[in-house]
1. Tell me which of I, II gives 11.9 when you compute distance in nm of label points 7 Å out along Cα→Cβ at positions 35 and 115.
2. Given a value of 4.1 for distance in nm of label points 7 Å out along Cα→Cβ at positions 51 and 131, calculated from one of I, II, which structure does it belong to?
3. Given a computed value of 30.3 for Kirkwood radius over Cα pairs in Å, which structure among I, II does it belong to?
4. Out of I, II, which one gives 0.8 for distance in nm of label points 7 Å out along Cα→Cβ at positions 75 and 107 as computed from the coordinates?
5. Figure out for me which of the structures I, II the number 3.8 belongs to, where distance in nm of label points 7 Å out along Cα→Cβ at positions 59 and 83 was derived from the coordinates.
6. Which one of I, II has helix-only ellipticity at 222 nm (-39500 (n - 2.57) for each DSSP H run of 4 or more, over all residues; to 500), as calculated from the coordinates, equal to -10000?
Structure I
């Protein structure tokens, strides 16, 4: 076999030497290079896992904060709607009180106006009765051609007017 290897130009001693050199080189690479690279790769993997874990925690925290914020906003909206409803109800109650007071005031003013009209009507009737009495006395005096006693005549006319049915 050695002759076959020589005829092919292969030196078995060189192959063994190269194999030993390769083994030494692999051992040195493993010890000094691959070990450190492996350690660096492992540290990097741990860093990435730690970052991923922190990111997941932050995402969970953010989701929790977002849910809390959404809950607060919902509560604020409900409270705002409640306050708006209360304000509307209060405004309606105030409006009803104002309308009731306005109606009451209008009824009072109307009653005062009616009383005032009635008083004015009564005064006007009294003035008219007095004027009619004076005219009747003057007409009777001219018809009779004499001046009658004013006090006595006034009493007669007033009695006559009272007997006439009241036109009011």
Structure II
């Protein structure tokens, strides 16, 4: 087995890890306040969801294959999320009008936030190089604290079930 290459006294892997951005949010942190319009132009804030769990899922773009699969999967599980006192919000930089078309086409029963200035996206660590959005999810507890973070999300279609499973674990542990 060949020895690991060194770069200035560090393993190459360590050097590469040092270049990766460190997550700014951690489980247990207070969730960043936000204010953004939904598809109807109504301003929603973190306080709009106090006393319930909240899933904020960040996705790159309406009507793309992965984002559509993820939205459909969250929508399919929405009744189960609601039974556990949890609301679901999708967040992207798309316009309110684009969100309306996306919701109508797939009959989503939850709101999508339009974060054109990417303030919420940046605050929750979903902004990546090139002004792109990292598919990620943050679960916020009823006290407004970060309960779980998935960044990046792997497997958009199966991810909503992972979030639901984790929510159930958290509730069972209370």
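1. Source structure: I.
2. II
3. Attributed to the structure labelled I.
4. Considering all the candidates, the number was obtained from II.
5. Label of the originating structure: I.
6. Comparing all candidates, it corresponds to II.
The numbers here are math on the coordinates, done by the rules we state, and not lab data. Just so it is clear, the structure is predicted and the values come from calculations on it, not from any experiment. Cβ atoms are built from the backbone, for glycine too; each structure is taken alone.
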